[in-house]
Structure formats: C-alpha cells, structure tokens
Structure 1
Amino acid sequence: MKVLIIEDDQATVEMVALAFEFRWPEATLVSTAKGAEGAELVEKESPDVVVLDLGLPDVDGMDVLREIRQFSDVPVIILTGRTEESAIVRGLEWGADDYVTKPFDAMVLLARVKNVLRRTQMPELRGDQGRIAGDRLFIDLAARRVTVDGNPVALTATEWKLLSELVRNEGRVVSQERLAERLWGENAVEVASTIRSYIARLRTKLGDHPQAPKIILTEYGSGYRFVRPK
C-alpha cells in the first residue's frame, strides 16, 4: 500500500510515518511539503490514500483537493488545524473522505485510514449492475458517466458516492444511516435534512421530478430506493 502525505510540518510527517511503520510496516510513504506538487504526485505515484493538510505554504489545501478530484477518486483524508464547521463541510462537499483536526492521535488517524479504505473499496459490479440505460437517462458507474437526453451531467464527488450506493443496491431500500456512513464514514452523525438535500439535488440532475420521483424513491421511515428507469 502507498500513502501520499501532503504536509509542510515535518514533525507531523514524521509522526504519521512512525505510526505507519509501527502498525502498517508494509506501507510505502511518499510526502511533499508543497500543494502544487500534491496533485502531480497523485497522478505519478498512484497512492492508495492521501493525507492532506490545508494550511500549505504555497497553495490552499482545498484547491489541491479540488484539483485531485478532477481526475482521481483516491481516498483523501484532510488533516488540519482548521476546526471551523464551514471548513469541515466544505472539505467533505468537495470530495474529502474524512476530516481529522489537529492536534491528533496518530493511532486514531490510522484507524480512520483503514476505515476509509474499507469503505471506498466497493465490491465489483455484477453484470450490467453499474450500467443503466433508459429512454432519457444513461448511467455508467465504471466510466463515471451520466447523461440525460444525451447531455452529460456533472456530479460532485459526494453525489457520485450517493448515486453509486443507490445503483449498487438497485431495488433495495438503503437507509439514511447507511448513506451517511458511505458518504462520511462510520462515525458520521446522520442528519436527515442533509441527506434529503443531496437526494433532491441528485434527482434534479438526473431529470427525476423532485415532487413525483420515479427513479429515486423515498421510502418514508426507511430510506431511499433506486428504480431502473424504462
């Protein structure tokens, strides 16, 4: 396994490296202190997970995250001193898989890494499970492609995770708790209004009428169910 650390504080890099050496000795660590090199190393090194600081000396870590998400789904854990709620929400919305604030416990960080890897390593799709072709809607999870009436649809990283979970469980009800875990980890505090907001946005982008949906159905008191369009 390969870990990329984008962090300018050498003491933090050494703490993380020591923790991996103690508990995960087979891991290979690559690090850079500059955000401008971060996205380049993701493309060059193909890491299994990225630990990203936000307070970098040259580029804001949020911009690095957005650049990475333009071409890669690699799991990203933000490790930062920014504790304000707005930063946490923005980081998760822009595609981070977890958010850890400093000061931190290195062993807890490793546990978060393991959790993110377990959560993001979804089972292989069976048959045409990840390929939906209706009269208006086309979805190809493997190719990360969605079109409505032949027009490409742009989804955020969070919306992709949500759609993937629903499609992979086609025909089955997925609870709000399960969706929250897939989006933000097993320690996520599920907020019904937040899930509803993401569902509403996803329905709109897929051309599914928000007031009378036929693709993403609400099962009141239970969760949501994806129905293959005709």
Structure 2
Amino acid sequence: MDKKTLAGYLDLANHHQEASAGDIRILCQKVRTYGFHAAFVNACYITLAKGELGQGASVGTVVSFPLGQDTKESKIAAATLYAKLGADELDVSANVGYFKAGEWEKAQDEMCAIVQAAKTQKAGVIVKFIIETGHLNDEEIKRASQAVLTSGADYVKTCSGMGPRGATLKDVELVKSVVGGKIRIKVAGGVENYEQAKAFIEAGADRIGTSHAVEIVEGLEL
C-alpha cells in the first residue's frame, strides 16, 4: 500500500474541548498536505473547515457525541443543521442505552429518522452510527450493526474514541459478519500507528478515524 492509498482511508479528527480556530486551520492544512479523506471537527467549525478545504477533501462532524443520549428530536435537528452548514459526513452517537436494554425498535426508529432528515436536507451526506462496541457483547454488536444497516445509514462506526475502549479486530469481524458488502465500516479509538491501521484495513475496515493520521502515514516509510 502506498502513502496516497493509505491516506485515503484516514479521517483526521480534532474533537477536543479546547480546539480553537487555529487548531482547525492546522488540521485542514495537514489534510491537504497528506491527502487524508476528511477533516473531522466539532460542529462550530464546520463552516471554517469547509472554507479551508473547499472541494479538496470532505468535512465531517459529530452528532450527540460521545454519549448519544440526546433526544431523538435534538439529534434530528442537529443532523439537519450540520448538513445545511455543509458537513459532508455525520458521525452520530447511537443511544447505547437502548441497545443494552433491548429496546431495538426504539433505537431503530431513532436512527431511521436521523438518516431520513439528514439526507432530505443534503442528499449526498454520509451518515455513520457509532455503536460504541466497548459497551456491547458480541450479540449486541451484531444486533446494533443490523439496526444501522436497516436504518439506511452508510457506515457502522465501532467507537467514539471516548468510550471504555477503542476498536478491536474482533469488532470489525463481528460487524462485517452482518453488514459486509452492504454498507461500510469505520473504526476509531486507539489507532495510532501504521501497523494498527494496516491490520484494521486488512480485516475489512473501510475508514479509520484518528488524531494520529500523520503518524500512521509517516510510519509506512519506516
């Protein structure tokens, strides 16, 4: 895998509480320099990132991150607004409490409504649901993945990076057993070097969210 191909798998993210406009400009500069797929920013910086990147790369943001327990209505409103502001991709934290309580119909209804609202606002927007695999057992990971698939979303995302753990290769295997070939898989949380990224890609990950994208790409040359 060459550096350009590897960079295309990576979303460079800054979701820190203290992120400033200057930090986001630096983030976007790195996305341009290395050819990363997207810059992922907090919602207040969508417009700034779009202005910095133009059509050169995608801009993504997060919804109800990282807890996922905002109301359905507030999630819908946020997803709609962020798409209107120009976000190309929305990574939405699912309500893991619904998963753990076995409230699959409630979870499904919420996810379907969010997808419909976002894609009505902006037909091409990419929607991912973060299922936070660190809180789930194997069967719950499969059922959550099926719910994401049924919702009409574009990706299952394993983790927020702020949950009890990051992504594992087993997570990818479990998600892929349900959605493989139908929708895509994004991993996040703890992917910090080239060897880790390579292993996830070989396992079936289509995208990797990380704040260490530069280190991952530079590691290809070591």
Structure 3
Amino acid sequence: MKHRLTPQDLMETDEFELLAEVDHLHIKQFIFEQITREKELIRLYSIYQISMIGLFLFLLVKAIVLYTRGISQPVIAIAAAVIFAFTLLIVLHELIHAGAFLLRGTGKVQFGAIWSKFIFYAGVDQKVIDYSTFRFVALAPFWVVKAISALGAVVFWSSPLAYFFISLMCIHSLFCAGDLAMLAFYKLHPSKEIYNYDDLSQRKTFFYFRKSDENRHVDAD
C-alpha cells in the first residue's frame, strides 16, 4: 500500500523543502500577490470575470427598464439573487469544497470563518494534499454553481427566474477569485511537485515541494 504523506514527512525529512507559509489572517495579501505575479491563468479568469460583470450590468439595466414599464419581477429576481449570494451561497460554496474533499478521501472536513476579514473556509486539519486534489477541491464550487445556474437559466428561460440564475452565476464568479489565485501559486512553480497541509489551530497553510535528488545531495554535503 502506498504511504500517505504526513506533515511530519514534509517537515522532518530532507526530501521536502518549505516553499511558503500562509497565515490565514493575511490570506488576502497572499492572494493579491499571486494575482499580480501569475499571468496566464489570472488573465483567463479576468476575462471571464469581466464578461460576468458585464452580463450582470446588462441584466440589471434591462430589469430597471422593465421596472419603469410596470414589470417588476426581473428586478425582484436580481435582488433575490444578490441576497441569496451573500448568505446561503457562501454556505453552499464551502459545502461544495467539503464534498470535494470527501470525494478525494481526505478525512474529516472542518469549517471556519474569520469574520473581521469576511473569510470563510472548509479545510482538513493536518492532512497532506497533492496538487491534483487541491485543484479538484478549488475548482469544484466554480463548476458546480456554474452548471446549476446555467441549467436553471435554460429551464426557466422564459420566466423571470432566469434573471435569478444568471445573476447568481455572475456574482459567484467573484467568489472564486481566491480559489483561482491559490491555483495560480502552483502555476508560478510549474517545475515543482508541491504538497500542502492546513494547520487549523494556527490558522496557517504550509506549502512544501519535493526536492530533486541533486538538491538533496547538495544539502547532505
């Protein structure tokens, strides 16, 4: 049976080296650094996000015009989407992260929030995560919410509910910025085999990379 890496393996053997230590209280600063440094993934996401903002503004203007003509349902649907997005959608976003963790067999998922920073998270404490698992977990809310929103918009296309689902998809694009920025961190180190784990008691995430045989030999000398 393949040995599952532990935090002790990363910290105590010469096979791995610490790449980054991220304090959750300063996670927004870390995210901003990745956004400003990485170009390819962030550029694609920026194009998508701008298109979503543009679509939302188009819907809003259209709904306001309809409201002035006595048709209030589209405005109500957009308002409901905004309220839903900043309440229940936050919970749903983290639950999808949790479901993705469980699908990958990472163990018990814990939820938390840093209210002063308006940061919410789902994580597994002291479990080493490889890039494949991290990517799956990070992107899960993006694809799930997008798929549900798009399906809802198609099903209710001739109804004001279409405004709700399309607005939800547009707003949720903003929620995914942190997840994409964390993936951008990996893109900045394409040649490295990176692992990470959360220490939820310290509210920190540690990133390690596997050193090459040549580097380990130099360290041993």
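Any read-out appearing in this document is the output of simple, stated calculations on the displayed coordinates, not a laboratory observation. Worth saying up front: this structure is predicted, and the values here are computed from it rather than measured. Cβ atoms are built from the backbone, for glycine too; each structure is taken alone.
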Origin of the value -0.28, -0.54, -1.33, where log10 I(q)/I(0) by the Debye sum over Cα atoms at q = 0.07, 0.10, 0.18 Å⁻¹ was derived from one of 1, 2, 3: 3
Among 1, 2, 3, which structure scores highest (criterion: volume of the Cα convex hull per residue in Å³, for residues 78-133 alone): 3
Read-out relative contact order in percent (Cα under 8 Å, 6 or more apart), computed value 17, structure in 1, 2, 3: 2
Of the structures 1, 2, 3, the one that -20000 was derived from, the read-out being helix-only ellipticity at 222 nm (-39500 (n - 2.57) for each DSSP H run of 4 or more, over all residues; to 500): 3
If distance in nm of label points 7 Å out along Cα→Cβ at positions 14 and 62 is computed and equals 6.4, the structure in 1, 2, 3: 3
